[in-house]
Structure formats: structure tokens, C-alpha cells
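Several structures are given next for inspection.
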Structure 1
Amino acid sequence: MAGMVKTVTEQIYNEIRHAIMTQEIPAGEKLTVKMLHEMYGVSSSPIREALTKLKDDGLIEYKPNVGMSVIVMTAKDVDEIFDLMAEMDVIAMRFAMNKGNGEEMISAMRENLEKISGDPSEKDGDEWIRLSDDFHLLMYDYADNSRLTIAARKIRAQMTIFSNAYERIEENQEDIAREHGRVLDALEKGDVDEASSILRAHLMSSKARALQVFQGAH
């Protein structure tokens, strides 16, 4: 029974999370157990557990006398999120290299890049976005530092609200794949400093795209 509840919770968590990321459930939307029960047709227990996880992710917030709602972010939030994520990605990449995991990480990143390169119109949007995220997440996998991964999880979840919008544009997909390739080329040359500079520049380009999304929504 416990395994079944966990499976339902994970399913509902993933569905609500995707709805927030795609703004099917928009910023500021109040979330009630009754509303989500009507949307997904499951009991209150897995819904409450899913909401707790989403709160831990920083995607929803609780306010006394109001309840749960999807987070609302400002331009300053966008600026802080991408600046911090750039530094955390660099730290993860350097940890992986310093721990002797660089060769395996680079190989995995090359395989990832081969999957997202090519004609974007031939790829499913959700799958492309997942692969693009995986390019960065590989750095955390090979950094092998659970505290760094936990610290990055919440920030990355908030960032994905914006990247999920701009990464569906084919022109942006081509630019992002090219930027990923430049990071990887520098790593393959053994120049971690250059790779760090390129990675930071890549996240600043992403921040500019995210601010366009934010301004368009306001």
C-alpha cells in the first residue's frame, strides 16, 4: 500500500509541477486540495504530499489565512536566480573535474549534446528541454556533493519556470546547443577557466531570455 501511495504522489507531483512550469497553472494561482482533486481525481493524501514537495522546491508558497499558491516572482528574483545558478553550475563543474570525474562527465555531456543538436523541429519540445537541463545536471551528478545538489535543486526549479518558455523557441534551442558545445569544447581542451567563463556567459544569455519572458508576461 505504501508503495502505491508513493507512486500516486510522485505522479501528481510531476503533473502539478509540469502545469506550473508551463504556466497552465499560472503564477499567483491559489491551490486547494479540492481544486486539485477535481483536476486529477485522486484522494487528498497524495495531493497534500505533492504540495509539500512543491513547497520544498520553491514553486509554491504558503501564506496564513490564504493557503497555498504558485509563487510570483519579480525581475529582481529572475536576476538573482540566474546569477546564483551560474556560480553553482561552475562550482559543480569544478568539483567534478577536481575529483577526477571529468573524463566521465565530459563523455556524458558529449552524448547529451549529440542528442539535442540538429534540427530542433524534429524534436519534441518537452524532451528537448529535459535534455538541455540534463546537460547542467550532469555536472552535479559528477560533482558528487549531495549538499551542493540539494542547494541547487530549489533554485533550478524556479529557473525552469522561465527556461521552459524560452527553450521552446527553435532559434533559442540552436543558440543554447551552440553555447553548450563551447563549454564542452573548453573542457575537452582541459581549460577549466575558459569553460567556467563560457558557462557563466551562457547563463547570462539565459537570464536575458528569461527577462524577456518575464517582461512579456507583465
Structure 2
Amino acid sequence: MTGALWTATWAVFAREFKLALRERAEWMQPLVFYVLVVLMFGLATAPGDPALRTFAPAIIWVGALLAALMGLERMFRADLEDGTLEQLLLAPVPLAPLVAAKILSRWCVSGAPLVVLGPVLAVALGLAGVPISVLVAGLLLGTPTLMLIGAFAAALTVAVPRAGVLLPVLVLPLMAPVVVFGAGAVRAAGQGLPAAAPLYFLAAELVLAAVLIPWAAAAALRNALE
């Protein structure tokens, strides 16, 4: 059973990764949006404005949050429409690991680039030194959590027409703590204060989400097909 589970999980991960790479708009659009949102704040302020450096952590994290929301509606909708979701439900392995593989694949394509672009955008907004390293650590812990929460909401609304309007209402209250503590860690580092506590919170939330959400999303998907 373990060998079959690993084989099926890897197959789902590889399939989703290849499909995402073929559809360039699926992973390019959030990245372009992320860069534009952050840079627009810089262009809208006066050159050298010290307030921009103060608000840079919040700007970057809000940009990452909005980018993570893009395309959530289609995460499971395409599988529902082409019958892939039914095949996953009929597979002789638990559905939750397969859902986790799908979410991980999506993070590798859409979430990891947000982490890579974070330091570049931070420098553009005037951050330097330790705050940038804290920002990267926070994004590494926080963006997978955003993807997991978004995936759960997408599973809940997979059979709901026009769920794109409903998704932000469902996920924003759950995603807000990630943004608050992620930006707070960077601000604390910028003020010379310890940033470990907010990062520990992000790590704890990631572990909790990684353990619970795949099972909850699997139950929501199963319920949508019944």
C-alpha cells in the first residue's frame, strides 16, 4: 500500500507540474500581478520617502496574498470538468495525499517564485540587511500556508457556479494572520527586535495546515461529487 501511495502521489505531482508549465498564463499572471502591485506602491510615493521602507513589508505580503488568490477557482474545477477528479476518488489510495501533491505542485509553480522575487522587490522598496532574510524566511513559511488555505476554499466551492466572488470572502479571514505575522516579523527585524516569535507562529500554522487541510479538502471534494 505504501509503494502504491508514493507512486500515485508522485504521478499526481508530476502531472500537475507539467500541466502548469504548459499553461504559462497560469503561473506567469500571478507573478506579473505581484510585481506590478508592489512596484505601483513605489511609483506612487515620493522618491526617497522613508514611509515606503516602513510599509514595504506590508506591501510585499499583501501583494503575495493577492497573487496567491489568483487562479484558485480553477485549482479543482478543471479536474471536475474533465473527469480527473472522479478518477482520483476511485483510486485505491487515500485522496488526501493526492490533494497534498496537487497543492505542493501548485506552490512549486506559483508560490516558490513569489519567495524568489520577494528580496528583489524588497530592495526596490528600500529594505536591506537582516529584514530581507527574515522576509525570505517568512515567505517560505507563509506562502505554502496561503496555498493550502486557498486550496481548501477551492475544494469547498468546486461545484459552485461563479465561485470566484465567493472565494476571497472565505479565505481572506483565514489568510489574514499569515500576512499580519509575516509583515510583523520583517518590521521587528527592521527595528532591531527579535523576529523569531512571528516566524514560529508561521511555522506552527504551516504544520497545522499541512496536516489538516489535505484531509479537509479531500472530504470537501468527495462531498461535491456525491
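Every number in this text was worked out from the coordinates using simple rules, so none of it is lab data. Please read all numbers here as calculations on a predicted model, not as lab measurements. Cβ atoms are built from the backbone, for glycine too; each structure is taken alone.
Descriptive notes on the structure:
- Per relative contact order in percent (Cα under 8 Å, 6 or more apart), the highest-valued of structures 1, 2: 2
- Computing Rg and Dmax of the Cα atoms in Å across structures 1, 2 gives 18.3, 56 for structure 1.
- Structure responsible for -25500, with helix-only ellipticity at 222 nm (-39500 (n - 2.57) for each DSSP H run of 4 or more, over all residues; to 500) calculated and labels 1, 2 on offer: 1
- At a computed 14.1 (mean count of other Cβ atoms within 10 Å over residues 78-85), which of 1, 2: 2
- Distance in nm of label points 7 Å out along Cα→Cβ at positions 22 and 86 derived as 3.1 - corresponding label from 1, 2: 1
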